[in-house]
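Each in structure tokens, the structures are laid out below.
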Structure I
Amino acid sequence: MPIRNTDRLLQHLEGNAADELGLLESVGVEYYSTEQLLRLRGQWEVKNALFHIFQRLLIRIAAFTAVWISMGFILYFLHWNYPAFLMMALVPLSFLLFFGGLIFMRSFFKGKGHLDRVGEMISEELTRRRQAG
């Protein structure tokens, strides 16, 4: 039993160490070399771009909920009951995808505020070092 807890602890520590952008926010930028900050800025740019892509996707999924409802009512009034039922069944599926996507984004990106703070920290430190050197 203690071995399993140790393995879980090691996995937890490795997972936290893999998130260098989160570590940067908690430790501070002054402990990183300029080369490391440039590499982290590249990671931040990729993660920020992915955040915006996923955010647009989730907004589209939420917007399609209204489309499914509208199509369901239209098909129902045309007496196409099975396609109408299918459209109405897509409404909860859209909600589940939307909220599942929100949970994924929260766990993977730690929120837009976190990304903004890390990006500002890296940018300000690189600017400060450029002006000092």
Structure II
Amino acid sequence: MAGFHVHVYMLNEHFSQEHADANHNGQESENNKLLDWEDEMVLRGEVKFQHEEAKSTYVIRGEKNNRSFEIPLPMMRIFSFEENNVLSAQIACSESLYHSHEMTDSKLELTLKGEPYANPIPGIYIASNEFPKELIVSD
């Protein structure tokens, strides 16, 4: 399998380990799921993990109303990847969403806390209360 695999999991904030222990040998059940969702991405090419930064600033870039913008987002956990010694991709989440991660040579498994969030770009997860106000569309 070529490329670097990224799996992101969102914990179910309503999961009860006590219920699982008492009724299902410690395992999740149909009405007591451990995860709300999972997402999978593949970073194509000869991508390698470069470094992780905790409590760092991620800059979200884009265009709104035909104008380019760059907005720094503080308190983010950033996983940077490179190809041929050049930054090729970043996976980032708000520190308040971060739960844990596991890394191998070819896979990142990132687990997020079950809290409200926004996912404006694939691989970028921002806690709803930290989302830039200037990017919120109002009617």
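The numbers here are math on the coordinates, done by the rules we state, and not lab data. Owing to the predicted nature of the structure, the values given are computational and were not obtained by experimental measurement. Cβ atoms are built from the backbone, for glycine too; each structure is taken alone.
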> Looking at structures I, II, which one was helix-only ellipticity at 222 nm (-39500 (n - 2.57) for each DSSP H run of 4 or more, over all residues; to 500) calculated from, given that it came out as -1500?
Replying inline: II
> To which of I, II does the computed value 0.9 (distance in nm of label points 7 Å out along Cα→Cβ at positions 22 and 118) belong?
Replying inline: I
>> Of the structures labelled I, II, one was used to calculate semi-axes √(5λ) of the Cα gyration tensor in Å, giving 44, 22, 8. Name it.
In response: I
> Given that distance in nm of label points 7 Å out along Cα→Cβ at positions 30 and 54, derived from a single structure, equals 3.2, which label among I, II identifies that structure?
Replying inline: I
> Which structure, out of I, II, was relative contact order in percent (Cα under 8 Å, 6 or more apart) derived from, given a value of 32?
Replying inline: I
> 2.5 is what came out when distance in nm of label points 7 Å out along Cα→Cβ at positions 46 and 78 was calculated for one structure; which of I, II is it?
Replying inline: II
